[in-house]
Structure P
Amino acid sequence: MSNSTKYHWTEEYHDTLKDMNPNDAIKDVESMSDHDVLYRVNMRKFQQDYIADYLEYLWELSPKDFWRHIEIMFSDETELLLSDNMNFVCILCNEVAPVSVINSVVKYTVDKWIGDGFETINESLYKDILSEIIQEQNKLSISGIKLIDIYPSDQSGMDELEKAFNEIIGREIRNSYKSW
C-alpha cells in the first residue's frame, strides 16, 4: 500500500517521495490506487503549482508512472491544470504518449469542446493548450489519431465529434507550451 494516503496535500506526499530512495519512491508511486492518483492530480484547491511540480518529478522518477497520472488526470471532469510550471504540457507535446493517454486527452478535450465547455475566463488558454497537445501527439503518432478508436460505439454522433476534432487539429496556437 502506498504512503500517499497518509498525506492530505500533494505537496506533502511529493516532499516525502523526494526524501526516499528513488527505488522506494517508484515502488510507492506504483502501489497507488487509481483513486489515490486521481486525488493527487485533481484535488486542486491551492495545490496547482505543487501538482505540476509533482508531475515533473514523476517524469524524472518514472515515466511509466507519469503517464499513468496524466491518463487518470484527464479521465475526470476537473478543469485543466494551470500552473507556473507547465512542464507536464511540454512533455505531452514532445514525448510519444501511450495510446491510452492520447485517447484520454482527446476524449477529455472533445467532450469539453462539444459539451459543457470550458471555464469562460480561461477558455482560449485551455483550448490552446489542449489543441497543441493533440496536434503534437498527432504528429508523433505513426498513423495519426483516429476518433473511431476513441469513440467506437458513438457512430450516430461521429459527425459532431469529427467537427470538433478538426477544429482542435486546425486551431492556430497563440499560447504555446511545446518549448516550455
Structure Q
Amino acid sequence: MTWRERAEVRIGISGMPGVGKTTLVLKVAELAAKKLRVCGFVTQEVKERGVRIGFDVVDIASGRRTPLARVGTGEPSVGKYVVFLGACSTISEALRGTCDLLIVDEIGAMEFKCPGFGSELERAVYNSPKVLAVVHRNYTNLAKSLGFEILWLTRDNWSTIYNQVVHRLGLA
C-alpha cells in the first residue's frame, strides 16, 4: 500500500482570503471531536485594533499557541510578514499526533518556511485515515499530488461546502 492509498478521505479547502476557511475547519474539528480523536494545527489571525498584524499557530490537541508571523522586516518572510521559525516545532509536533482526523491549516508559504514541513506533511497524511486541510490557492496542485480533493470555498457556498465536508468525513 502506498501513502497515496492510505487515507480514506483527504479534503483540501481553498479560496480567497476572508471567506471562512479556518472557521469552517474549526467548526468541523469541533463537531468531529465528539466522535473522533482530532489532532493537527490551525493558523489564526492576530489583530491589533481591528488590523491584522500576524498569525499564530495553535496545536489542536494541546492548545499550545505560538506566534508564526508578524508584520515586519527580516528573514524568512512571506509578503509583509516575518515568519518565526520557533513555530516550526509546534507545527511539527502537531503533525506527529496520532488521531482519527488530522487538521492542517494551512498548506501554504509560511508553513513551508519550516525545514522539513513537506516531508512531515506527507508522513502525517499517510498516517491519518482522514485529513482536512486549508490549502493556500497557490498550493492546490501540490495538495492534489498528495491525493487531496480540493473544494473551492466562497462566502456564498460556505454552508454547502461545510455540509459536504461533514458528510464526507462521516460526521453527519
Structure R
Amino acid sequence: MNLTWITVRGSGLVAFALLAAATLWGLLISSKMLAHAVSTKNTTYVHETLSIGSLLATVIHVVALLTDDYVGFGLRDVLVPGASTWEPVAVALGIVALYGMALTSFTFYVRRRIGQRVWRGVHYLAYGVFSAALIHGIEAGTDSHGIFAVAFYGGTTLVIAIFTILRVLTYGTHPRTR
C-alpha cells in the first residue's frame, strides 16, 4: 500500500471522527446534558480541542492529497470549491467543510468580540459542516462502500441525528448560558 494514500485516508477518517465528536460534544454542552458531570470550563476545553484536532487532521489530509500522485491535485484543486476535475462535487463539499470548520473554530477565540448571537449563528453552521464532510467522505473516499466505512459514517450520523433531535426537543427547557 502507498504511504500517501494511507495518510490521505487515515487523516480524513480521523478528521471526520473528531468532527463528529466535536459536534456531539457541542450538542451535549448546549443541551446541558453534561452540566452536572463536568465543569463548563472543562466541557468547553474538550469541545475546542476536538474541533481544533479535526481542523488539524483536515490540514494533514489536504497536504497529503497534494503529495499523492493518484489524482494529482494542485493547490487550486484543494482550496477552490469546484476547481477539481476529479469528483468535483465531493471535493467541493470537503473544501466547504474545511472552511466551515476553520470559521467555527475561529469563533472560539473571538466570542466576546462578536457577541453571543453571532457566535451561536456561526455555530449553527456545524450541522452543514458535518453534512458536507459526511457527503465528501462517502463520495470521495476510495473505500467508502466497505463495511467499516458504512458502519462508521452511518453510526456517527445516527448518533448526531439522535442528539440533534434530543436537543431540539429540549430547547428552552434549560437556562441559557452567557
Which of P, Q, R yields 4.0 [distance in nm of label points 7 Å out along Cα→Cβ at positions 30 and 158, calculated]
P
Answer label among P, Q, R for the case where relative contact order in percent (Cα under 8 Å, 6 or more apart), calculated from the coordinates, equals 33
Q
Match the computed value -19000 of helix-only ellipticity at 222 nm (-39500 (n - 2.57) for each DSSP H run of 4 or more, over all residues; to 500) to one of the structures P, Q, R, and report its label.
P
Any idea which of P, Q, R comes out highest on distance in nm of label points 7 Å out along Cα→Cβ at positions 78 and 142?
P
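Throughout, read-outs are computed from the coordinates displayed, never taken from laboratory work. Predicted model only: the values in this text are computed from it and were never measured. Cβ atoms are built from the backbone, for glycine too; each structure is taken alone.
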